[in-house]
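Trainee: There are structures below to look over.
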Structure I
Amino acid sequence: MLIAIFILAILIRFLYFPENIYFSYDGARDSFAALDILTGNLKIVGPPTSLSSGLFHGVLFYYLIAPAYFLGFHNPEVVSFLLRIINALGIFLAFGLGSIIFNKWIGFLAALLFAVSYEQSQYSLIFGHPSPSPLTVLIFYLGMALFLFKNKQYGLMIALMGLGLSVQLEAVYGLLILVLLLIVIAFRKQFKNLTLKTIVISTAVFLLSVSTFILGELKFNFRSTKAIFNILNSFSKSDGSNLSDFTYIFSVIQRFFKDNLVAVDGLVNLILVLTVVILFLLYRSRDLRPKIVFLLIWFVGGFLPHILSARFSYYYSGGATVSLIILASYLIYRLFLKWKIAAVILTLMIVVGNLHLILKNNISGPNSDIIIQPGMFISDQKKVIDYIYIKAGGKPFSINALTVPLFVNTTWSYLFEWYGQERYGILPVWGGDAAAGFPGNLKIVTSRSDLPLTRFLIIEPVVGISDYIVADFINKENYFSKVIQEQKFGTIKVQKREKY
């Protein structure tokens, strides 16, 4: 049954592959870092966070994708293939959690609902460090469940390993420490039985899993620690306006339900109310109470980052909604014991609803809550590069691009170095401004008189860039060159130009 569910999960995650592989600046930046590792330039610091200029994610993602780049000859499509497989493996963890907390039949249902989850399918499409985070978060809760419900002391070791790996992938998952504290408070009787050996080994496992952070802090004068203290200091001095209001939190909870269980907007609020009533009734059972408390803490841990940051992002909720999936699986199982047909119909409704969202939205890659620029697909980017080389006709040419971030040529440098040079044997020069300090190996030539006669301008979807900046960029291009031909591939424009 698990193998069948795993195959289903694979099929769902590879719908529209490779046409819907999203590749923009973040993906290209991480790709260059992985290639550096392959050349022996080992990393101890991961990608920068959006929380603070001095705070960085862990380096785990770089080492995860580096072997894929080695085996795939630097092809990002191989990395996307790996990330989709990794996400599908979550069905085994969902099964384990459902089985430990309740029983194996609930575990099978949880695995099935994880396999068809629209939210989880979206995680599999992310080309970046948050993509594998549902698995590491599930490892954390799997360890907790083993410790709390099976009295396995090694569960704490597994949980702290999952915590460390989660922080490696996404720094905001450091808030799982608060979740751990809530669990310790709620289940303090079980924690009194911890042996000193378990505590020491678990602590060592956690420190090992975050060891690159420790090395990075020692090497860079504790810059991330200082950044965290600055964030906490500004938070403590705030008037509370940076906290999310209730309507925002409610919208996050609605998204949790919609993207996993209820695809119909009009039914979300009704199902929410019914869930609250059912939880209240289940909580009255002495046997079920610890399990309900555990699932509630798990669920709250998913939107805790939203409360503190007032930011809507899939990145902050990896694995959290599996608590909701397990609760739904338990209710379906209980329903099946009395009304089998009703339970089957309910399961089919959840499966069909999720498949509807997947078929409707995944063709467009990650949704707008995850990405900035729409349509930055490798399939279209390769067409752009093919067009440029064909139109250049074997003659030297330069390229420039209106990019996000502005004047950063990392994305197109990676694409031309991997795909263009491999297929056509030559590289263009970059004939425009390029911000210093960003990855990329294209030769930059700013003197217009030294550029080849043939020139190409690539225009990305300019989300977040002011209209006057875009207009100024185009006007400068028009001053030195004229458009000979323009072609659009998806959301990306490319112009063949010639110097006056």
Structure II
Amino acid sequence: MSDLPPQLQPDIAVQDAVHGRIWLTRLERHVVNTAEFQRLRSIGQLGLGRYVFPSADHSRFVHSLGATHVMGWMLRQKPLQDYFAERVGMIQCLRLAALLHDIGHYPFSHLGENAWGAAALGAIELYAGSAADRSIYDAAAEVAHEPATSHEALSTKIILGSCIHEIIDDAIPEIDGRQPSEVVASIIDGSYPDLVCQNLVSSDLDCDRLDYLVRDSVVAGLTYGLVDLAYLVENLQVAEHEEHGPMLAIDKAHGSQAVEHFILARYYHYAQFITHKTIVSAELILAAAILEMIRLEKLPNASEVTQMVGSERYHSFTDAAVWVGLGQALTENWASPDLREAATRLFHRDLLKIAYDIEQLEEEETSLAGDRLDHLFDRPSRKVDSANRAGVDPDRICYKRGVLALVGIAGKVAPTAAVEETERLRLRWVKSVKVSEPAGVPELLVEQTGLLRELSLRRWVTRRLFVREESRRAEKSNRPTCDRLNEFVRQELTTT
């Protein structure tokens, strides 16, 4: 590494279970040692995944180090070395963007982000108001995939509103007339105009996904995400699009099958891990508990979280803060019955039971069975009507529909029908995997193979009907509400 410029020379080595020895520069070490970054040691990467896979218990801290390592690995490939040859400062900014991309995560990562986002959108008012047909679990089940809060926005605020921006700006000269900390923040929030930089940090083949897919699989003891990481990285290219300019691509002749395997691995990772029905059940309970603690002012709301940035109070805004509140809820008088029940269920792993479950790949138009299940339960009034017809207590059931895109994931700006067609096309080029011949033009991978083309037209959709059975540790043979609902749904779908 002696041929690297001084600012990119390795300063300290960190031993990692996935990548082996990870090297950080002197600047990166200073950033890691800030209280804002150290907080990530106490933010779980996988929500409540350990309720099913006990060893899946790693932090955003170690994932951020891994993403930085992968970014450095990507930037050492010759096409990227040539692209950034005259921009050493940008190389360090990209490594910092990888290091800091998750610094704004809420407790329990995406679960917390969605729960605080749902609270900001009025979920608490809906279940705590006068309407008797909506429970706290309905509110938790309706948590949005694109919430009002985002860890990217909070990451930007932390970078620019804490000592981190001073550490960065003191070490790196201005880039195109901008402070380097601003460049790092704009790469993370997706506003930086260079598509190669955007692709490296946020796309279907970025440093984030290349680390977490392998890391999550290793710690969970699963094999779905064990892709050929080295081969993927070593076949990176920079290709020139006639309209959008340079962008990251994979060597078409050598890397197409490896990246196709990577995308399929992510699909199986979603299906077998992220959307596992027991994990979703546990996270529904935790989301309900977080909403109730926000309502009771035992946790800050989203606006207060933003105001906490840069203070000591924010440094302790972690998973542990939520667990402490749950522990207090078991004995303190301030806790509501709903919160006490949720805390008891989580501490005893007495989770919601599944009465009916549909998991499948779907196009925009859902399946007949899925449509029918939605029409039975996806609104409070429909749920109450269906529950009454089934002869069960509406307050004991909740319905959750989850949707995950498999390719072309566009972060917080989902390419829906509401987006202008030109913007949809631009987002595809920003987010989707590209392939290219050496010195050729980029082509979308999903347009090259039939399998991925089919996947690009579909989402992984789950529809689950959950039940709060009265009896703790209820055996399958002693689940009257589940059994009654299951029979009711089967009859409804059959007659339809």
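Trainee: If mean count of other Cβ atoms within 10 Å over residues 18-25 is calculated from each of I, II, which structure is the one that comes out at 20.5?
Mentor: Corresponding structure: I.
Trainee: Moving to a separate point now. Between I, II, which one scores greatest on distance in nm of label points 7 Å out along Cα→Cβ at positions 138 and 362?
Mentor: II
Trainee: Another question, then. Kirkwood radius over Cα pairs in Å, for residues 58-225 alone was computed and gave 17.1; which structure, I, II, did it come from?
Mentor: Attributed to the structure labelled I.
Trainee: Same structure again: Work out which structure the value 0.15 belongs to, where FRET efficiency 1/(1 + (r/R0)^6) of positions 186 and 434 (r between Cβ atoms, R0 = 41 Å, to 0.05) was derived from one of I, II.
Mentor: Computed on structure I.
Trainee: As an exercise: helix-only ellipticity at 222 nm (-39500 (n - 2.57) for each DSSP H run of 4 or more, over all residues; to 500), calculated from one structure in I, II, equals -15000. Which structure is it?
Mentor: Traced to structure II.
Trainee: On distance in nm of label points 7 Å out along Cα→Cβ at positions 170 and 306, which of the structures labelled I, II is highest?
Mentor: Structure II gives the largest value of distance in nm of label points 7 Å out along Cα→Cβ at positions 170 and 306 among I, II.
Trainee: A value of 82, 55, 48 was computed for Cα extents along the principal axes in Å; which of I, II is the source structure?
Mentor: Working through the options, I get structure I.
Trainee: Ok, one more. Work out mean count of other Cβ atoms within 10 Å over residues 66-73 for each of structures I, II, then name the structure with the largest result.
Mentor: Sorting by mean count of other Cβ atoms within 10 Å over residues 66-73 in descending order puts II first.
Here, each number is a calculation from the coordinates, and none is a lab measurement. Only a predicted model underlies this, so the values are computations on that prediction, with no experimental measurement involved. Cβ atoms are built from the backbone, for glycine too; each structure is taken alone.
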